[in-house]
1. Comparing Cα Rg over 2.2 N^0.38 Å across P, Q, which is largest?
2. Which structure, out of P, Q, was helix-only ellipticity at 222 nm (-39500 (n - 2.57) for each DSSP H run of 4 or more, over all residues; to 500) derived from, given a value of -10000?
3. If you work out distance in nm of label points 7 Å out along Cα→Cβ at positions 44 and 116 for P, Q, which one comes out largest?
4. With mean count of other Cβ atoms within 10 Å over residues 76-83 computed per structure, which member of P, Q shows the largest figure?
5. The value 26 for relative contact order in percent (Cα under 8 Å, 6 or more apart) was derived from one model only; which of P, Q is it?
6. If Rg and Dmax of the Cα atoms in Å, for residues 156-275 alone computes to 21.2, 62, which of P, Q did it come from?
7. As an exercise: FRET efficiency 1/(1 + (r/R0)^6) of positions 4 and 308 (r between Cβ atoms, R0 = 35 Å, to 0.05), calculated from one structure in P, Q, equals 0.70. Which structure is it?
Structure P
């Protein structure tokens, strides 16, 4: 979908149309841009940018708070449209999905025609525009979907794939973030053609297990299938503080609130998890995480709170001001509760190894 949150707001609120609209937090506070209209993007505004910075770039910008329930409602409509064409739909987010239309309900042999029909169907149902990428694997389809945004379609057939990849800036490669891009540019890798010149072993040396993936996609090889039922890997909640703080009591109060939200989410999904991760962003935007993996699943707030002191001990909380706190549970048990042994007093003394991540 094109600028999904902002487009929904402009559809629902005619007064926002044709204006630089920002969906996000308070421009006078610590909020960030969740989404923005294409009118706002012309000023260099983008998602995850601090709202205060967005105001400086575009003083006339219009701000509105996100309405997640409304976006979920529209997303459900769009996903239902997808499934009218194929059962092989893999949602990536509220506004994006992979579809395998090799076999489709319309009996159409052209994936490009199917994609165009879906785009028209979405617009007639929601008055929102969508862009599509059509190709023979996930990587190429994903990249192609961004080429003719907004309201466009790009097809990359097999015989054009190498030329398409060769001219592709490395920042456009799916999975290449700012840190990886910076490292690649330092190594002289600027385009897909540059990447294709590197041996797999060398890429693995520089980029770890991602090296093999990069080696393959530079050659148009991506054998991942569309997975209609994606398995949730973690459940989490985080809070950006209105002002930075090093007050331990305030930090504990905030974490207690996050624990409550996390407990509610776990109960809603009827699941638990074996790994608890604490995420902290300091005042200087340095972000760290600390994790602990237990021998039993964590289901509720009491389970989670038992391990917070140990996680906090290995951080600089109290000596450095904090701007964001978050908790997540991973290694989930799935949609079931696993019986576990009742804890005995000596068991609380067990030593659990902390995994540190920068």
Structure Q
């Protein structure tokens, strides 16, 4: 799969742009705040029906405008897919595939597999467990629609149970039974898929990290769940009284955690900026590998300002990796032309360089 072209109107600080891309490497150069990341964000939006950085759709419309439009053409082996997204203030966004509107946006997820590496990824290490669950859910949902459906149903059941726990009036226990049964059923499926994914994912992740850092550091990623030790439905019954006092559900897959370790210690506590960034980049490259195998095609790879905080050896190793045959079409932003020249020197394939200044894009 590759992105042939992208047209933007009023997306963030970009008034209008019509871009045609190289099938291999596309580089966007410019100072910070010029709009480089907004181009990658538009590509991300067309894959996931949402912005990577701003989940309020209307806030992605250019200032003082009422709407924005994103349109793109994608090439698969035997066909062309046209994707359209329109956003208007105070209206529901519109998504179309080959001019036919989707009934449910969730039907679109997985059609255009994509991996984005961004400075925002630092929240995977620095913030709470919900960010790490979002990561694992996002990867699995791109290739397993049943997982996404179960996750949405689980979250609805969790919302209903929490509403009952906060109610001031006495509640019929049989109503709790209904929602707890659903949480257990959907949760068991989600747990099994997360466990299977991590078992396959971790060795690939460790290999990428080792290749970037030269094998001098040991990293790990552990999946921890209440499902490991308990019959979760029974635990929900046992903790009802406590949950009523707290006003929320303390048991279930919404409490799962991914433990990130460097040399046996939490990377959040011991990792340098360069080690943290290497860890995050390795996670995303392993995600790319996983999606490539499950989709049987190469996802788009978006690399947003990834070389900052990395020493020259790690930059060189990453450049060698992404320049290889494993990776397909790549989109890179950077303020430093030297990094991009280093990549392009290693490629005999086609490439394109775009200059970005105040939302204006030139080729």
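Bear in mind these aren't lab numbers, they're just calculated from the coordinates by the rules spelled out. Since the structure is predicted, the reported quantities are computational estimates derived from the model, not experimental observations. Cβ atoms are built from the backbone, for glycine too; each structure is taken alone.
1. Details: P: 1.12; Q: 1.07.
If we compare Cα Rg over 2.2 N^0.38 Å over P, Q, the biggest value is for P.
2. Numbers: P: -10000; Q: -13500.
Of the options listed, only P reproduces it.
3. On the way: P: 3.9; Q: 0.3.
Max of distance in nm of label points 7 Å out along Cα→Cβ at positions 44 and 116: P.
4. Numbers: P: 15.2; Q: 11.5.
Structure P comes out on top.
5. Derived from Q, not from the others.
6. Working: P: 21.2, 62; Q: 18.9, 61.
Label of the source structure: P.
7. Numbers: P: 0.50; Q: 0.70.
It must be structure Q, since only it matches.
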